[in-house]
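Just below sit the structures, each encoded as structure tokens.
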Structure 1
Amino acid sequence: MGRKAVVKPPPPPIPPTTVAVVNRKGGCSKTSTCYHLSGAFSQMGYRVLLVDLDPQANLTQGFFGPVATEELPPQKTALAVFRDDLEPLPEKVILSTPFENISIVAGASALEDFNRSEPTKAGQLQTALRMFLAEASGSFDITLLDCPPNLQLCTWNALIAANFVLVPLQPEDFGAQGITAIQRFIDLALQTQNNQLRMLGYLVTMRQRLALHDVYETQLRTLYGSKVFTAPFPNKKDFKESVAARKPVHLYKPRAAAAKDITAIAEEIIARVPAALAQPPEFLHIENRLGVGAATNADTTSTIAEVA
């Protein structure tokens, strides 16, 4: 007799969840976090939408390669969300990937033309992504927004469209610099455009067994407590190899330790969502929490200039 097919239990139910993955620094694993989490969530049974808001379009290249990504017509990329001459219809803009349960809004180098340094002056473009995702609501369980390494219009759109923010941080001096600017930027979005925006947590990335990393991670946990993810994103070769193979690690080496590391992060996200929703949104920067900082200042334009 043949073996019975193994039926996976359904994943824990969660409300439709949109997470902006944000840091003003490049090389801190924002794209890798989105890429590999998509594989973990898809294997858990969730329908995943990735939105590549970085003009470098590395997330898109991770699925299709650089040549195919460059050849995508503008109307099949995130440009359709921002350009007046293109129709941002989800059924046309959202692309299937080679993997079940993973779809993507592709990045494009021409997004650089819209990634303005004064996002609060961008008028209706500030809410372009939120309007687009509202049209696609109900089709996906988890949406991950991969942001460019700056605090400009693309990241601003992500914060306005998201329910939650996840900040990947390297446990090093350069990696953790600028965290206060990120906090101020998130606080400004909470105050002015998205009063339901919540911090999901700080994710320690590129973690290695180094005394320096131990020290910085301890400092992060001392400063931010439970807002720091318990599960770190370690630096392992399987992550790089899977990207080279154009597969998230769960679809490349599903039994590898690296896949288990990402599963732990994915499970922690699923656990953090209802816990975060049970608490009211709150400012992150200490001055704003005390009611004396930039988020209480009506001059939001000057605030953007300070943090960007």
Structure 2
Amino acid sequence: MQIESFKVFCDLTETESFTKAAQINQITQSAVSQQISSLEKQFKSLLIERSKKKFRLTREGQVLYEYGKQIIQIHDSLHSKLQEIKDIVSGTIRVATIYSVGLHELPQYIKRFLRSFPTVNVHVEYRRSNQVYEDVLGNVVDLGLVAYPVKDAKLEIVPLHQDKLVVICHPDHPIAQKGPSIPMKSLAGERFIGFEPDIPTRKAIDKMLRDHGVTVQTVMEFDNIETVKRAVEIEAGLSIVPQGTILQEVSNRTLAQLELSDGEFSRPLAAVYKRNKVISPAIKQFLNILKT
């Protein structure tokens, strides 16, 4: 019996999805089914209640999952320790990131990392915030990169840096002439381009405005930073965004930025990974670079 069969079974149990288990292990759904059938023959026990619409383990399946997780963790710890002894940094790092971080923050860190560790493959997926957490908890990825990290007993959170929040507008907008900094109240009544309501940065910006008694006229809502910037560029309204996402537009003078004089407003970024996950030497080195 191979360790891979235990891993496939545990991934299936945690994701409750043959599709996701196949994706994680880079095999077909048919191969997942074959591995489960092989385990059932090996232990002469039914592991999954197939008559139910909802995924559910049998009692034997639950026992196998609990012991299987221990076996996998010991195996991964052994592999990681041997790599450390040999001073080997290799393998694949799977990362899920929110769009703004993936497009504007992450590339510089990946370049630095690959210069030092060229044999490591970094696979990046761009996801909405809630999907990042789902992928981390489901073992679809090794690390998640998010803003305003949410505390969860199942997750480890590694704080990264803070990204200043600034106001952006078209360079010809009257408010651009009031810069380089303005009070929050200057935004009152302005047409505003926002993120969609479930996005953490939107929630933080809404709180900022409420705390200062400012009401804006939200005219558009988008799920990613790029569309927000394009809407501001065509003079549809103002917005508040992370400063690190607009460097090119400000340099090209397609957008103007203004700081808020009421205080320091910034967006905390963090890496998250599943608690009790064995962290390989490659992941450790990648986290070290992300923290610099």
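Laboratory data are not the source of any read-out in this text; all were calculated from the coordinates shown. Not measured: the values here are computed from a predicted model. Cβ atoms are built from the backbone, for glycine too; each structure is taken alone.
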When FRET efficiency 1/(1 + (r/R0)^6) of positions 161 and 185 (r between Cβ atoms, R0 = 30 Å, to 0.05) is computed for each of 1, 2, the largest belongs to
1
Test item: log10 I(q)/I(0) by the Debye sum over Cα atoms at q = 0.07, 0.15, 0.17 Å⁻¹ calculated as -0.36, -1.10, -1.29, pick one of 1, 2:
2
Of the structures 1, 2, the one that 17.5 was derived from, the read-out being mean count of other Cβ atoms within 10 Å over residues 145-152
2
Test item: mean count of other Cβ atoms within 10 Å over residues 17-24 calculated as 19.1, pick one of 1, 2:
2
If semi-axes √(5λ) of the Cα gyration tensor in Å, for residues 121-216 alone comes out at 28, 16, 11 when worked out from the coordinates, which of 1, 2 was used?
1
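When distance in nm of label points 7 Å out along Cα→Cβ at positions 89 and 113 is calculated for each of the structures 1, 2, which structure yields the highest value?
1
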